[in-house]
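Visitor: What follows is a group of structures, each given as structure tokens.
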Structure P
Amino acid sequence: MERADQNLAFMLQYENIAWFSDGEVRILDRRCYPAKTEFVRCKHHREVAQAITDMVTQSAGPYTAAPMGMALAAWECRNMPKEAQMDYLQDAANVISNARPTTAKRMAVLCNSCLQVAQNALKQDRNVADAIVAHTVDANNRRYRQIEEIAKHLTAKFPQNGTVMTHCFAETIVGMMLKQCQLQNKEIRLFCPETRPYFQGARLTATVCRDMGFDVTVISDNMAAFVMEREKVDVFTTAADAICCDGHVVNKVGTFQNAISAKYLGVPYYVTGAPDAGHPTVDTIHLEFRDPEFTLQAMGVRTAAEGVKGYYPAFDITPPHLVTGVVTDRGIYLPTQLNDYFLDNPQAKNAVVV
């Protein structure tokens, strides 16, 4: 089978995101990559869920780790009666899909699809874990190719020799938009805010851009407006952890302020992905707050005095009037017209596109 991750950067290869084999799930530890290339080895599906909670993997990484965790759960219960296996897998799906609250609805879609695969495999007396791994690879292929379609629409907005700013680590769309630029012989340079406190922009986005041969510059998070103006940024673009059907965009904290700057400076902001049927309005979003101690340090080195308090919202919400367009596999939609995406593509209500 030809895989859709061919010719992409190291950390976008399926085995280097998360992989089940021999009774364990191996997950690339993005908390220390690229300074170190280390893998966390999970021997139980609850360890996979904990790794997702602890941000061993993030961005779209959990959408590979979660089904691989389901494969591990299938391996754990392989000697149980069939009905008991399904009960065990249902419990595992609940644990894994709720590893992080903001993305729980998307994760539930993935885990529930694994339940269907498991049920079919049990009926046919096939190895359930192997069936889920094969399903995960197939689902990743479909998702990567769908995102490649998104990348075609996005890169059409990049001028030749253009300047693009992104935020956090947009995972697959970063690789696919760079691949499209290569295929179109379109030269661009990129600016990546470092994205504190985990520095995903500096460590992950910038590394993928470098690995794929592009001019990339890391800036601190408080430089975005200055750089947009001074360096003549043509496009600001991000993925999203959730795109509400009413046009609100939930993404890594800092996206909102960058979108405000882009609006003020006349820089278009394009968010990539598909609207989430599970989030008809922004009221359905549960924003995640993480350990405030992380804002008092930088990569393990404390930067604030003892007794100083921290504050760490993991995401913020960008309102639709700051979003130029939502770039989907079916074209670019105005943020106020996202329900049209489902009219054009009814089966998308059960899809995960990140």
Structure Q
Amino acid sequence: MKVGIVGLPRSGKTTVFSALTGQNPDPGLPPGRTTLGTVRVRDPRLAALHALYPPAKLIFAEVVFSDVAGAPGRKGLDRASLTAMHDFDAFAQVLRGFPDEAGAAPDPQRELADLEAELVLADLDVLERKLPRLQKGEKPSFTNEKELLTRLKEQLDANRPLRLAGLTPAEVRNLAGYAFLSLKPLLGVLNVPEAAVRDPAPAPLAAAAEEHQVRLLVLSGEVERQIAELDDASARDFLADLGLTESAAQRFIAAAYGLMDLISFFTVGDDEVRAWTIRRGTEAVTAAGKIHTDLEQGFIRAEVIRHEDLLALGSEAKCREAGKLRLEGKVYVVQDGDILHVRHNK
């Protein structure tokens, strides 16, 4: 999963990125260039499973965050930044929740609306170039492409992002090649001073976010950057003093998983204990392909154990004896916390 961190100048975007990843982007990067940082998804279920398989390698799932360099002095997103954003699975927009250098009050609701407007215009530009070619007889990429794009243009003309268009999963898959920006999931990150870190988001912002299907997360980028520089024990004490139980990175990841409707399944063994990330509703044969393409192509069936059963009984053999191991076919929908062993033709 690749999450692009975006925001208007002086929103604290780069501070938030540094707090999450420990990376410090080069301030001299040209517009549109990205800095990547990888964060492990520290799932306690996986750590508990690892205790049953010492000394197997423990491999957490990972989230890649990307900070997009903007054009100096520009109020909005430049074309190079918008182009770079097509590569992301989701966006996290950092919203200023503190007074600026001149003492002006923050207006995160306006910032959210401004970004939405830029994403809508970028998508509209794509459609205004594509639709005339389809109308002139260009071969469509899928059935009813022209009709669907016409409907989407009406949505954008009304200044509404495509995530509100009520698209079916099949329609979303057909549109994947377009990488529409306003169709991608959006997380609003309200960057506040330390004193406000436990306060909820302002009601007008929360209402606007709900209307536009945007999730909200409140954090203090500067405080979290300080926490990221501490050892684990000191970080826990600092968080406790603030009345928080998790770092911004873990809260951010949880919000991103919920935003994209992601879940984790596990593979275990004497060589490694590993988490894999898939979308909710993924069938077993597709999940097997996440592990290796050969497993998807030669899939026979999957042995499935619930992680809580393995932890309670202590071994796969005991799970089998207790009837806690099931054989499932290709169309089995993998559940969050499933442990899979894939049987396949080599």
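Laboratory data are not the source of any read-out in this text; all were calculated from the coordinates shown. Note that the coordinates shown come from a computational prediction; the quantities given were computed from them, not determined experimentally. Cβ atoms are built from the backbone, for glycine too; each structure is taken alone.
Visitor: Please state which of the structures P, Q yields 2.0 when distance in nm of label points 7 Å out along Cα→Cβ at positions 217 and 257 is computed from it. Mind dumping the intermediate values first?
Guide: Details: P: 2.0; Q: 1.2.
The read-out was computed on structure P.
Visitor: Moving on to the next point. Here FRET efficiency 1/(1 + (r/R0)^6) of positions 145 and 337 (r between Cβ atoms, R0 = 41 Å, to 0.05) was calculated and came to 0.60; which of the structures P, Q was it taken from?
Guide: On the way: P: 0.95; Q: 0.60.
Only structure Q yields this read-out.
Visitor: Compare relative contact order in percent (Cα under 8 Å, 6 or more apart) across structures P, Q and report the one with the greatest value. Present the calculation step by step, with values, prior to reporting the outcome.
Guide: On the way: P: 15; Q: 19.
The structure with the largest value is Q.
Visitor: If Rg and Dmax of the Cα atoms in Å is calculated from each of P, Q, which structure is the one that comes out at 22.5, 69? Before the final figure, lay out each step's value.
Guide: Working: P: 19.9, 65; Q: 22.5, 69.
This figure was derived from Q.
Visitor: Taking FRET efficiency 1/(1 + (r/R0)^6) of positions 249 and 321 (r between Cβ atoms, R0 = 25 Å, to 0.05) from the coordinates of each of P, Q, which one would give 0.05? List each step's numbers first, then the result.
Guide: On the way: P: 1.00; Q: 0.05.
It must be structure Q, since only it matches.
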